[in-house]
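Pasting the structures here.
Just so it is clear, none of the values below were taken in a lab; they were calculated from the coordinates. Since the model is a prediction, treat every value here as computed from it, not as a measurement. Cβ atoms are built from the backbone, for glycine too; each structure is taken alone.
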Structure I
Amino acid sequence: EVILVDTLDRESTASYTLTVRASDGVISGGTPNTNTTTVTITVGDANDNDPVCSPAVYTTALAEDSPAGTTVITVTCADDDDGTNANIVYSVTSTYFGIGSSSGIITVSNVPDFDAGAPSSYSLTVKAVDGGVIQRTGTALVTITLTETNDYAPVFTQTSYSASVNENEAVGTSIATAAATDSDAGNQDNRLNCSLLGPTFHEFVALSFFGEITVKSSLDYESVTSYALKVEAVDSGSPAKTSTVDLAFAITDVNDNDPVFSPTSYAIQVT
């Protein structure tokens, strides 16, 4: 009879090989008869180990426009037990992400819309459950950060702009503002710069980055009665997106000229 005298640990030693010797009774002065046999003992597995995920914490970035089915990251967990006890099933609870039950591959299931106010990062708890009768569980924490993509071009608040300004307005006077917005949520992609296209009117008007058009130098109704401008808004995305809008403004005449005789003198003869 082989008796266990100490605790076993299959994960340390999975089997033992014993040599058992049997001897018969010894007669005084005689030699006993002996025989030996080999006994191999295989240690059966008990589900005594939790699944372990390595690493325990994952971080990754994901473009906000990634389509459903995009692979995000793979979580890897292992169980030191054997057989069914070592079979791991992965699961995660999330509106936007799923995980392969046997592969541990996290994929996009529903596309989050960063620009519509969806969170910019997600923390997922992945559960790894083994196949024991009494199941044991391990976990991994996965943090996914959405990266902004430049989805939208700038949009002007009007389809065109018009204004009028007196010809004697001082330099710096505001004529109009061609305001634009950008629906991208990131700090970079929705930051806009505005500029005038073409050099034609740059000596007369100035345009700020924010779309405000001001008088740059003296206007003269008698020289030019109106201006037709094109304003461009460029966002800060990569690649950048642009939009343009037309702006027309009329110069209003003021009474800034004396009557002028032409010619300046006349000679007539009266008889």
Structure II
Amino acid sequence: MIARHLLAVAVWWLLARLLPPSVPRRRIATFTLASLGISAAGIGISLLEPWAPGATYSLLRFYWFRLADVAVPFALAMTLAAVLEDGAACLRVVPCRPRWLRVAAIGLLAVDLGLQSFHWPLTGRDTVVPRADGKLAALAWADICDWVTEHAPPDACFLTPRGSASFTWRTGRREVVSWKNSPQDAASLVEWRKRITDCFSRSGSLAEMERSTVSLGPDRLRDVAARYGADHAVVPLDAPLIESIPGKRLHANSVYAVYRLPVDQAGK
């Protein structure tokens, strides 16, 4: 993502140099450069973490990078459109008739539009994979969530795979933690990180985490379930140590299984 962002900045800057100066273009450039300056300030603040972590975290919550996330694509799109409209600028890009450059640009946009449409829920598509389920076997995941919706108690609490992002939305059931649902305030963010590492990390860091709590062993599973009140688990069938789960399998498809964890191990 960072490399693509920097590439967009470079392309915008090169294209902008092909156009004659004007007040509106100068305003766009000033706004874009200011947003990049704010991002640079955010990077500088992040480098202070080893010496002042508390102050660093309190400052980084102000989203230093969000403005550039909008300003750079906007400036690139506006500048590219201006270049394509300006015949002299087109000739500076490619020594051919401007019409052909415009046709090529339209063709690239059409190809990208077609590629992006694969995840759109268009009429007649029954198997479109939502982006939220991109790290899962989407159809099997939807099947498991449907089963949970129909059969699990409304107050059940689940341990779910690390890549899951749509469990609560699909089922209406609680889960111990979801990578996608990170909170915004400092105290809750610390608690969220602790739950992530408790459920998926052997070392306590966010590197080299397991896909499922089950893979950390039955003792760790019992401890996490008791600590956070989990009484059910959704587990990938190919997860290491799945045969050691201290619970009863309730349902399974070709990819995932639902287990009920013993009540005394779930802290209930």
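Hey, helix-only ellipticity at 222 nm (-39500 (n - 2.57) for each DSSP H run of 4 or more, over all residues; to 500) derived from one of I, II reads -16500; which structure? Value -16500 for helix-only ellipticity at 222 nm (-39500 (n - 2.57) for each DSSP H run of 4 or more, over all residues; to 500) corresponds to II out of I, II. Identify the structure, out of I, II, from whose coordinates mean count of other Cβ atoms within 10 Å over residues 48-55 was calculated to give 10.5. Comparing all candidates, it corresponds to II. Consider the structures I, II: one of them gives 2.0 for distance in nm of label points 7 Å out along Cα→Cβ at positions 208 and 240 as calculated from the coordinates. Say which. Derived from I, not from the others. The greatest value of distance in nm of label points 7 Å out along Cα→Cβ at positions 96 and 184 among structures I, II is that of II. Ranked on percent of Cα pairs over 17 Å apart, for residues 72-151 alone, which label among I, II comes first with the largest value? Going through I, II one by one, percent of Cα pairs over 17 Å apart, for residues 72-151 alone peaks for structure II. For the set I, II, ranking by Cα Rg over 2.2 N^0.38 Å places I highest.
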